[in-house]
1. With distance in nm of label points 7 Å out along Cα→Cβ at positions 102 and 126 coming out at 3.8, pick the structure among P, Q it was computed from.
2. I have 23.6 for mean count of other Cβ atoms within 10 Å over residues 54-61, calculated from one of the structures P, Q. Which structure is it?
3. For FRET efficiency 1/(1 + (r/R0)^6) of positions 182 and 222 (r between Cβ atoms, R0 = 35 Å, to 0.05), which of P, Q scores largest?
4. Identify which of structures P, Q gives the largest calculated value of FRET efficiency 1/(1 + (r/R0)^6) of positions 158 and 214 (r between Cβ atoms, R0 = 30 Å, to 0.05).
5. Of the structures labelled P, Q, which one yields 46, 42, 37 when Cα extents along the principal axes in Å is computed from its coordinates?
Structure P
Amino acid sequence: MGTGDIYEPEYVAALFDRCSSSYRWWSAVASFGMIRRWRKVCVNSLPAETNAKGEFVDLMAGTGEVWPHLTHRFPDLREIRAIDISKRMHEEAVKQLHANRSNRISHVKANVLEVDLVKHSADCVVSTFGLKTFNTEQQARIAVQVSRILKPGGTFSFIEASDPKSWMLRPLYRFYMDYCLPLVERLVLKGAQDFSMIGAYTLNFESCNEFADALAAEGLEVNFYKDFFGCATGVYGVKPTVASAQSL
């Protein structure tokens, strides 16, 4: 399948529907446990002015593994609205992890590029490991969504697996992503080749740099960072209030 097809919403939805039952344990194993650390980094990067009792939106929510980190840091948050194109990922999330939080979590099965979320309705927007499944043009549309749904003064944080181009061990990293993971997946998961798509996605995605530029173009205050030599990159920041925007 050509690289253009892997960003089609139907392809992505089918991919994650197939992955849903194995996603949690396989992603932890494949990342040597780093994925849990990175989700925590994402939540801890949220600016201090985040409304701790507000409404949080989790874009490309997957199995909701960031939610325990959110409720730990913000125990009084009112609601998490989980947006994901894969219904089965959410069903796995509630069944495996979040039955005791289900009253605080609402799920919208939707393509984030098209879902009509209420303008200025979110106090905080987060996303962990969903950006790479969008091309540059789609990322710019997500940035528009983030700016539109955030309240003035609202905050955001995203993190994504990336391609550490400046790291001296990048060839080893790429060998692991592009050859070892697909081989192990075929052996362990009965010939499946779904998780191995992370290699293609991270190679094409590179880093959160372009997404940071797209967010800034929408008037958001953006900070970019790298973690573990650039194997993950992230962005966080604030939507300016009217007063602060006028003072810029």
Structure Q
Amino acid sequence: MSTTYDFHGKVAIVTGGGSGIGEAAARKIADGGGMVLVADLDVENGQRVANDLADAGAFFEVNTGKAEQVEAMVANAVERFGHLDVIVNNAGIGGPQAPTGEYPLDGWQTVMDVNLNGVFYGMRYAIPEMLKRGGGSIVNIASILGSVGFANTSAYVSAKHAVVGMTKNVAIEYSAQGIRANSVGPGFIETPLVKNNLSADVLQMLEGMHPIGRLGRPEEVAALIAFLASDDASFITGSYHLVDGAYTSQ
């Protein structure tokens, strides 16, 4: 039986909450009694998840690569629910695949806007609201590629490494004020981003790269996200936690 963490009285934002890891995290937090703003650029799926959460959920359309939209997202959560306790900065894109010497400049910028700047914007606007509450929890979704490389994905790898470092910095800056910040490094997970963009042969290859012999499931990552976001993880901050089926142990 999976563990449910207590989020009664807590308000959370989950970006990229309309599918995959974000959807699973939103559901897990709501299962624990939390109120969740499901934020996504995908209106149809984001609204679907929010509707499933009923009174515990609401939807906000956002492009996390745009600072003004992220600011509005945080303001909307506070307006709807009264305050903010948790933010899960999960929204991300894969980006182009090319050697660094041939990497398209527009692709580099787009990946950085969403995968790095979007995480920064989320924290930049969430932290002041959390300080009003005397603390909060930030969970940033990095990747196994926040600690190792992967050929032809220099933008993605660079952004995810930076997310890990930025998370550590926030932990140092705000721990004494009650805000915890941690990052999570999933391996390759069965999400729409992976399944819809890769061939069956590539998926089989990726499965073989994990000693556990399969890809991860969104719910397996969400279980860790919920723990880190909850008060049960009260002494855990500044950490980078892998959920990777031993991928990085090789």
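1. The value was obtained from structure Q.
2. The value was obtained from structure P.
3. Q
4. Across P, Q, FRET efficiency 1/(1 + (r/R0)^6) of positions 158 and 214 (r between Cβ atoms, R0 = 30 Å, to 0.05) peaks for P.
5. Values: P: 56, 41, 30; Q: 46, 42, 37.
It was calculated from structure Q.
Bear in mind these aren't lab numbers, they're just calculated from the coordinates by the rules spelled out. As the structure is a prediction and not an experimental result, all values here were calculated from the model. Cβ atoms are built from the backbone, for glycine too; each structure is taken alone.
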